[in-house]
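Next up: some structures, all given as structure tokens.
Taken together, the values in this text are just the output of simple stated rules run on the coordinates, not laboratory data. This one's a predicted model, so the numbers in the text were calculated from it and none came from an experiment. Cβ atoms are built from the backbone, for glycine too; each structure is taken alone.
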Structure I
Amino acid sequence: MANLASTYRNQGRWAEAESLDLQVMEIRKIVIRLRVLGPEHPDTLTGINNLACTWKGQGRHDALDLMRHCVQLSQQVLGPHHPHTMSSLCELDIWQKAN
């Protein structure tokens, strides 16, 4: 993605380059969170949730699997009745009904 953003910049396609650059930055933030905080830290779960929502907005089919993973981790780490878990579960339910 970073290479494609660079190509867009070279072509003067600034809006597309910016969009990809922002996506790369978000993905890098999540990777750093995973390494520093660990996969079960609440901030990591929030990052996974946000990435799943971004992927869903882009029409990526793997967004559903990522949200399922987020819900599973949230249930294990935070518990089934935690607001973050409930929010992710509700979002997942909406996505599954739409498919």
Structure II
Amino acid sequence: MGEEIYIDTEIQIDAAVSAQKYSAYISDDLGRLDRDVDDLRRVWTGGSADAYGQSWVELKTAIDAIVHDLHDIGTLVGESARDYHQAETENASTFTSTKVLRL
């Protein structure tokens, strides 16, 4: 048979919480930065301002996607930890309650 697999659900849960926490931090920081950029764009005009504005929109869109993905990863890892822990608990209960049959 293959090697045994051991999953430490506490580590999974910590990773899930961290992913969601960092997703929220990045989102908050991005919101503050976006307000600063909006303030700047209100007083800055011309070709350079337009180019900067377009680049900012592209960058913000990419960062928004990363934030969303990081949040989703945290959710999925957390669900995986919960499901794995539940399966392990059920299996342990099943195996300890089964009697060995002697034929």
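For the read-out helix-only ellipticity at 222 nm (-39500 (n - 2.57) for each DSSP H run of 4 or more, over all residues; to 500), a value of -31000 was computed from one structure; give its label from I, II. List each step's numbers first, then the result.
On the way: I: -27000; II: -31000.
Only structure II yields this read-out.
Using distance in nm of label points 7 Å out along Cα→Cβ at positions 5 and 21 as the calculated read-out, with 0.7 as its value, let me know the right label among I, II. Intermediate values should be presented prior to the final figure.
Numbers: I: 0.7; II: 2.8.
It must be structure I, since only it matches.
For structures I, II, which has the highest computed value of relative contact order in percent (Cα under 8 Å, 6 or more apart)?
Details: I: 16; II: 53.
With respect to relative contact order in percent (Cα under 8 Å, 6 or more apart), the highest-scoring structure among I, II is II.
Have a look at I, II and say which one yields 5.9 for distance in nm of label points 7 Å out along Cα→Cβ at positions 45 and 85, as calculated. Don't skip to the answer; put the middle values down first.
On the way: I: 0.7; II: 5.9.
Answer for the origin of the read-out: II.
log10 I(q)/I(0) by the Debye sum over Cα atoms at q = 0.13, 0.21 Å⁻¹ computed as -0.68, -1.05: which structure among I, II?
On the way: I: -0.52, -1.02; II: -0.68, -1.05.
Label of the originating structure: II.
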